[in-house]
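The structures come next, written out as structure tokens.
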Structure I
Amino acid sequence: MELCLGRQALTVLEAVLQAAAPEEGCALLLGSRDPWRVRRVWPCLNVWEPAVERLCRFALDPREQLLAQKWARARGLTVLGSAHSHPHSEPVPSALDQSLAFAPTLMLILGQAVPPAAEPRSLACWWLPEHDSPRRLAWRMVD
């Protein structure tokens, strides 16, 4: 399985997640399956409480999730999963990320590149199955 990200969706995703720094940013991924393709990014507010923990935690507002789902369905799209940032760590799903996800789902994480490369940030795509460990997926940008 490989995920395709539209150029515009990728641009919006990176801008949304980086704009939230130093807190974790979050968004929903809207698109299609077979083939897997993210066509739109639905920016979300990080509503984790207490707010001071938003530096290393995120929560999507359930109302935003419902609005995104309704909007996507009206346009023939599906909510494929979510994206969030790890401003201070690698783009790997934490145990909390996994426990709060509604598997099976896609999860994109923008985090710190290790080892530090020319690009300080790294975007990783993960498949979170229902009863197994997360699997890293290949992704590519398409027009």
Structure II
Amino acid sequence: MAIITKKIKLSTKGDTDIINITAETASAVLNSGLENGSVTVFVSGSTGGITTLEYEPGLVEDLQTYFEKIAPKKGEYQHNIRWQDGNGYSHVRASFLGPGITVPFVNNQMLLGKWQQIVFIDFDNRPREREIIVQIIGE
């Protein structure tokens, strides 16, 4: 059993920027030297999230639209009142999505569905430099 930790660095636009990180994650698994196990993809921070989806323009737009309905930018947030930073909606959206996922892999290949990709979503209200943690556990 081995544990390997890698990082994916991203420059984001913020404002519900959805970035496909499947290739980078698959590369980390492939280059880990491990055949079978699981990979955890995790974002440190409280205004970003990780999920899977079919990464195509229509669904990306749908997801952005529905996050706006769930936690609108112009909503009233106690976080904004307290901190005056205007990103209360970002924290709410990230809390609903969650900071990470775990995907099993066999023979160096993640067991994702045919159209399933791993994405990072930056909900913050400004561009950011982000670091995604990729931790691979296996043999």
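None of the figures in this text is laboratory data; all of them are computed from the coordinates on show. All values derive from a computational prediction rather than experimental measurement. Cβ atoms are built from the backbone, for glycine too; each structure is taken alone.
Remarks
- Structures I, II were shown, and distance in nm of label points 7 Å out along Cα→Cβ at positions 25 and 89 at 2.0 was computed from I.
- Entry that produces 1.7 once distance in nm of label points 7 Å out along Cα→Cβ at positions 49 and 113 is calculated, selected from I, II: II
- Which of I, II yields 55 [relative contact order in percent (Cα under 8 Å, 6 or more apart), calculated]: II
- With semi-axes √(5λ) of the Cα gyration tensor in Å derived as 30, 16, 11, matching label from I, II: II
- Across the set I, II, distance in nm of label points 7 Å out along Cα→Cβ at positions 33 and 81 reaches its highest value in structure II.
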